[in-house]
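Quick note: the coordinates plus some simple rules give every number you see, no bench work behind them. This structure is a prediction, so every number in the text was calculated from the model and none was measured. Cβ atoms are built from the backbone, for glycine too; each structure is taken alone.
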Structure P
Amino acid sequence: MTNNTRDAYQSLVQHLTELTDSQEIEAVLAALLTDKELQDIANRVRIFDLLQQGVTQRAISQQLGVGIATVSRGAKALQRHEDDAINKLLQVHRRQ
């Protein structure tokens, strides 16, 4: 990531941490991301959740209607980032 990109990204992170209204957060994300990007993020959360439940990658691919490569990338990302932050995200997701 270049310095300019990192600065812009950090500005976004800072702004999101300052928001307390979920509608404001949704508005920011909707302005920044396409519908496809929002769907991809939602699928990544669902992939993480299903992987932690022990569902096979092939079954996840079929259940979500995504390619096996998408699930494999999600599995690699989960291995790299499986920590309290991801676990908290999944706890919120499971309450929905």
Structure Q
Amino acid sequence: MVRPVTSEDMDPTTRNPTTEDLARQVDALKADISRLTESLGEFGKAKSQQYRTEAQRRAEGLRDQAQGRMDEVEVYVRQNPTQALGIAAGVGLLIGLFSRR
């Protein structure tokens, strides 16, 4: 098992560093990097879940809003069929004119 690095290990006046000391410090550094990598991965997963949930909530709101607009249009068309037919014909004519060019 790797012994944790202490402040005495880092103090060059206490003793001369040996290859064992350096190896222990490198092992401690590797362990720290490993823990940091794990933490970053967990953080990324949590954030992606948070963004996914928010996107789903917004999409549901937009879907509900669009459905409400479609219901309004349907009511309008049923109440004013002649006017709706005229608007549809005008839009069709414009689309036809623009698509020819």
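Determine which structure produced the value 14.9, 40 for Rg and Dmax of the Cα atoms in Å, calculated from the coordinates; the candidates are P, Q.
P
Please compute FRET efficiency 1/(1 + (r/R0)^6) of positions 53 and 77 (r between Cβ atoms, R0 = 41 Å, to 0.05) for structures P, Q and give me the label with the greatest value. Let's see the in-between values first.
Values: P: 1.00; Q: 0.65.
When FRET efficiency 1/(1 + (r/R0)^6) of positions 53 and 77 (r between Cβ atoms, R0 = 41 Å, to 0.05) is computed for each of P, Q, structure P gives the biggest number.
When you work out mean count of other Cβ atoms within 10 Å over residues 69-76 for each of the structures P, Q, which one comes out largest?
Working: P: 16.0; Q: 10.6.
Once mean count of other Cβ atoms within 10 Å over residues 69-76 is tallied for P, Q, the winner is P.
-26000 is what came out when helix-only ellipticity at 222 nm (-39500 (n - 2.57) for each DSSP H run of 4 or more, over all residues; to 500) was calculated for one structure; which of P, Q is it?
It must be structure P, since only it matches.
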